[in-house]
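Listed next: structures, encoded as structure tokens.
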Structure P
Amino acid sequence: MSTLSLPRPNQGIWPGLFTAPRSPLRARIAESLFRNAVRTLPVTVRLPNGTTWGAGGPVMQLVRPAEFFHRLGADAKIGFGEAYMVGDWVSDELADVLAAFAARLSTLVPPGLQRMRRWAERRQTEVNDVAGSRQNIHRHYDLSNELFALFLDETMTYSSALFENRDVDLRTAQLRKIDGVLDHAGVRQGSRVLEIGTGWGALAIRAAERGATVTSLTISEQQRKLALDRVRDAGLHDRVTVELRDYREEHGQYDAVVSVEMIEAVGAEYWPEYFSVLDRVLAPGGRVGLQAITMPHDRMIASKASYTWIHKYVFPGGLIPSVRSIEESVRDHTRLRIVETRSFGHDYAETLRRWRDTFLTRWDEVADLGFDDTFRRMWEFYLAYSEAGFRVGYLGVQQFAMAERLGR
């Protein structure tokens, strides 16, 4: 039996979270599709009356089945996560439950209905022009520097770590990842480095410690403020400049360009411009070090215009590229070539697991910052959902080294 305290039905008010107009027919269809989908899944769906569905495995407890199926029927790609946010279902094994669903994500909905969904699903409307990008980034990265500090390691690195083994602490694994990107870009003493996407300054500091001079670009005011403080505390303010500037507005020349998990916020329509900028600002003989979350190309194409729970609550305007889309963008919009790659998706699953454990362990401190229980369930779902994707290979993470094409 679950040991979780079950949320009350009136909990869960959150900006944008509302109950859609009821449709008994859509709810019945959602229940039928859900029951059929979980029939062979390695999960146990437990109803309040003790009935169970599924092939057995981690427990997903339906607390308010009628409300759950109503949300699922209203919008399956958003309703499943919203139902967790308001407590319509709970689990002590959240990442395991989500991994079971993620492993069969492409087959959960019958093919005939998948073809019909394109006409009924909500479409993504956020844009990633200069103004839109600032607004999209603000909604996530400017939540609270203090919040991120509570669950990240002391480097304040918000991207996948690279573990030598699972006994390594997160700080060490994050620095190993950063060193991998810097090595790909050939950063050394005297290098002029451009970083696109500052985060909270860990990579810029590490590059400066190698003797490089760094210009780092961000469009998050909150991140820039803390990154400047961290650079100053490291005694590297003479080597690192952090600019509040969009990548499209950069016109300098650099020996190395680095960007870690920023391309996911660029948007497919702006990928040509993003890669053209990498090419334009790179000095002759220079190199690029890029880290990106990736997904299979067919899934990327299928989800390209979809509006999902992640877009609504976590990363508005985002699109995860495929390896193929990155390769094609480099080929078609730059004078560069990919000379080396590294893949480590399971390391991201481990990174996310550690973030989620720390977030939940330190929840009282998060709550003291003013975040409510709905936010706790939202953030827990986001971290577990992401972990599940990397565990089953639905998501990956890659590092790319790029250099000038031969003969150019």
Structure Q
Amino acid sequence: MDTGDIDVFLGLDVGKGEHHATAVTPAGKKAFDKRLPSTEPKLRELFAKLQAKHGTVLVVVDQPASIGALPLAVARDMGCPVAYLPGLTMRRIADLYPGEAKTDAKDAFIIADAARAMPHTLRAIDGKDETIVGFDDDLADEATRVANRLHGLLTQIHPSLERVLGPRLQHPAVLTLLERFGSPAQIRKAGRRRLVTLLRPKAPRMAERLVEDIFTALDEQTVTVPGTDAAALIVPSLAGSLTAVLDQRKLLATRIEELLGAHPLSKVLTSMPGIGVRTGARILIEVGDGSTFPTASHLAAYAGIAPATRSSGSSIRGVQPSRRGNKQLKRAFFLSAFAALGDPASRIYYDKKIAQGKHHTQALLCLARRRADVLFAMLRDGTLYEPQPARSA
């Protein structure tokens, strides 16, 4: 990020009720160092004071969403440029400063001083993209939590039924079934014909086959497990909650697609197999145009998909997956690599790693690392993905 025109760097260690603000001049001198309430009038007063005395104020936070949203909104409204210092980067930079204490004042100073001395560590913030994708991430976590509870309950009361419904748990037909009938006994009592009629509008091709699989699973268990009656009260509620969360994600997906389509690099990103709307939006938020990364290796290291060598003297522990990096970006790369297994070139590379003795997760991580190199070159040159002829290993 270019900070050549900045007259003062304001670091905000944001909190729920109040923030600690530290302002640092380009020479490294503190210009402000106080707590202030998390209210618009106090934020405006501080920004206006710094603008009047120094000039252009760069407002930097370590948490752009949630409790950091109001300061950023006020800063934008007053014409202040804003930036984001990732929490992982901040904690590593903090090791360079003396003392082991962790206080709000020290964190705010580190944020401001890092923006002054190491502007390459900053990330630009697009408020709309960050907020909407953040909401979608929250909904995805909630969907996973509710789905796991459903998996757990079904496995407890009827493992055979869970083996049939589990892989399709987020399908509208399965959720409709569980909302209406919360126990194996209720499903059996409804009968085949009624279930087919209920499920056909949601799954025209799958309804009859799914119902037959369900009754085959029901026939595999004759005993009633303790807790089944209680589960029958909870399962419909959980299914309804999961349906509502998935519907909300559909609404957000439309908006995310609009925002992604308006970005100049959207066609570059989505031309790569395995990168869809959500993964593309996440990569754009975390990486931007890629210009802050000198090489593809720097991008891979930031994402946590570069292998880490463990060795010291004559002790060689080999190469292991990195436990660091941006977890959200790592997840986006990992999911896109999994989705790209339908691409012939990606599949051949994945199969090659499997043949070398790597298990599924390791092979996917290798594929994600290889794709990071390609993606870096695409963003650097602004070129679309060009599939290479698939060759067997």
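Details
- Of the structures P, Q, the one that -0.61, -0.94, -1.02, -1.09 was derived from, the read-out being log10 I(q)/I(0) by the Debye sum over Cα atoms at q = 0.15, 0.25, 0.30, 0.33 Å⁻¹, for residues 330-377 alone: P
- Parent structure of the calculated result 12, given that relative contact order in percent (Cα under 8 Å, 6 or more apart) is the read-out and P, Q the choices: Q
- For -13500 (helix-only ellipticity at 222 nm (-39500 (n - 2.57) for each DSSP H run of 4 or more, over all residues; to 500), calculated) the corresponding structure among P, Q: P
- Here Rg and Dmax of the Cα atoms in Å was derived from just one of the structures P, Q, and that gives 25.9, 80; the source is Q.
Here, each number is a calculation from the coordinates, and none is a lab measurement. The model shown is predicted, which means the values in this text are computed figures rather than measured ones.
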